[in-house]
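Each structure below appears as C-alpha cells.
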Structure P
Amino acid sequence: MTWVDGLLAAIAAPDEDAKAVLLAGLALPADRTEWTVPDLPRLPGRPADLRIEEHPPRRRQGLATPHGRLRFLHAIWHIEISAIDLACVACLRGAGMPTAFHADWLRIAREEAQHARMVRDLLTARGWPPGSEAVHLRLWDTTRTCADLGEHLACVPRVLEARGLDVNADLLPRVAPVDQEMHGVLHRIYLDEIGHVGAGSGWHRHWCMERDLDPETHYADACARVIGDLRSPFPVDLAGRRAAGFTERELAALT
C-alpha cells in the first residue's frame, strides 16, 4: 500500500481501532517525495450505527451531572476520531515536504487514535458508548474547504484544534472536583494537544518561509477566507497557545 493509499484507507476506516491498525502499518515517504494530492472524500469513515446530523441537539446538561458529563465526553470522542482524519489530510496535502513533516503528523494521527480509545473506553464503562449521541462533521467540512497545505496548517491545528486548548483549559479546574477519572483523560489530551498545535505552528512557519510569505499575515488571511472570525468563542488559553507557538500579535488578534 502506498503512502497516499494508506492515508486514504485510514480516513475511510470506520472507527479509531481500524484507523490505528492502518496507521501502524504505514511506512514514511522518502524526503521531498512528490505526488498528486487526491480529492478528499465527501465523508470520512464512521461506525455504521453512528447518527450523523448537520445540527445535533445541543448538550444542555452541565458538567455537574453524570449525564451531562457523558454527553460532553461523547462529543470529545468524536472530535478525537475526527482529529485522526485531519492529521491524515495534512500528510496527504504535504506532497514535497520533508520526511520529518510526515513523521510528525503520522505520530499525531496515532496519538489522536489513542485519545479516541481512552474516551471511548470511559464512555463504554459508564454505559454510554459511542453511538449514544448524534454527531456532526463540521470539522471535516471546514478542512475540505482549505485550498492547500498552508491553509490547512493555519486553520486546522492553529484554529480548530487550538480552540480545544481553550475549552480544556477552562474545563479542567471545573471537572477535577467532580470527576477525577474524566479529569485524567482530559488532562492527558490537553498536554498532547499543545504539542499537536505546536507542530502546526512550526510547520506553518516552515511552509511560509519556503514561499517568502510572512507567517502572521498568511495566518490571518487564510483564517479570514476559511474560518471567518478567527477569535475564539471560548476564553483564550494564553499559556497553552504560547507553548504551542502563537505569537503575541496572534494572541492579541484572538482577544
Structure Q
Amino acid sequence: MGPILSSLVELQAIESRVRDTKKELEKGQQVLKKQLRRIQQLKSALETKREDIKLSRMQCDKLEVDLKSKDEELTRLRVTLNTAKTNKEYSAILTRINTDKADNSKLEDQILALISQIESDQKECKEIEENIEIETQRLDEIQEEIEEKQGKIQAKLDKFEAERLKAFSKVSDKHGYLFDRLADRYDGEVLAEVAQANGVKGDYSCRGCFMKVPLEVANSLMTRDDVIACPNCGRILVLDMNPKQQATS
C-alpha cells in the first residue's frame, strides 16, 4: 500500500477513535438527561395529583354546603310536620322528609368517598415526594460520576483530535475534503476493504455496502496508490486495513 492510501488508513483509524470517544461523552450526557426526565415526570405526576386533591376538596366543600342546606330544610320540615292539619298534608310532608333523608344519605356517601380519595391522593403525593428526593440524590451522584469520568474522556478526546490534525496534514486538501464529507455521511466509516466474494477468484465486493466491485477497480487498487471510490456507496476502497498500517493509540 502506497503513502496516499496508508495515510488515509491511518486517518480512518484515528477518526474512529475520535468518534467513539465523542460517543462516550454523549453517553454520559444521555444518562444525565434520562435521570432529569425521570425527576420531571415525577414532578408532573405530583402536580397532577395535587390538582386532583384541589378539585376533590372543592367538590367536597360544595357537597357539604348542599348537605347543610338540606339538613336545614329537614329541620324546617320536621317542624312543619308537627303542625300539619290534615292526614294528607302530614303524609306529603313525611314523604318529602324521607326523600330528603335519602338524598342526604347519598350526599354523605359522596362526601365520604371524596374524603377517602383525598386521603389516598395525599398518601400518593407523599410517596412521589419521597421518590423525587431519592431520584434527586441519585442525580447528584450521577453528575459527580459523570464529571469525574468525562474529565478523563475529554483528555483522551483532546489527544485523539490532536492526532487527527496531524494525520490530516499527511493527506492532500482534496482527499481531506472528500474524507470529511464521507465521514459525515457514514459516521466516520470512510474506507472500505475490497474482498473476494465467497472466495471466488475475480469476484470482488465492497465490505462497506457488500455490493459487487468491478474487476478493473480491484486491479487498479493492486497497481495504483490512488483514491478510488466504490461505484455503489462512494466509500474509498482499499485492499487491506491491517492494524499494522494504522496509528497506534
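Any idea which of P, Q comes out highest on relative contact order in percent (Cα under 8 Å, 6 or more apart)?
Ranking P, Q on relative contact order in percent (Cα under 8 Å, 6 or more apart), first place is Q.
Which of the displayed structures (P, Q) returns the greatest value of distance in nm of label points 7 Å out along Cα→Cβ at positions 127 and 215 on calculation?
Top value of distance in nm of label points 7 Å out along Cα→Cβ at positions 127 and 215 goes to structure Q.
To which of P, Q does the computed value 25.2 (mean projected area of the Cα convex hull in nm²) belong?
So the calculation was done on Q.
If you rank structures P, Q by distance in nm of label points 7 Å out along Cα→Cβ at positions 119 and 135, which sits at the top with the largest value?
Structure Q gives the largest value of distance in nm of label points 7 Å out along Cα→Cβ at positions 119 and 135 among P, Q.
Of the structures P, Q, report the one carrying the highest value of mean count of other Cβ atoms within 10 Å over residues 79-86.
Comparing P, Q by mean count of other Cβ atoms within 10 Å over residues 79-86, the maximum is at P.
Looking at structures P, Q, which one was FRET efficiency 1/(1 + (r/R0)^6) of positions 23 and 223 (r between Cβ atoms, R0 = 35 Å, to 0.05) calculated from, given that it came out as 0.80?
P
Kindly point out which one of P, Q the value 2.5 was derived from, the read-out being distance in nm of label points 7 Å out along Cα→Cβ at positions 47 and 111.
Structure of origin is P.
If helix-only ellipticity at 222 nm (-39500 (n - 2.57) for each DSSP H run of 4 or more, over all residues; to 500) is computed to be -20500, which of P, Q is the source?
Comparing all candidates, it corresponds to P.
Taken together, the values in this text are just the output of simple stated rules run on the coordinates, not laboratory data. Note that the structure is predicted; figures quoted are calculated from it, not measured. Cβ atoms are built from the backbone, for glycine too; each structure is taken alone.
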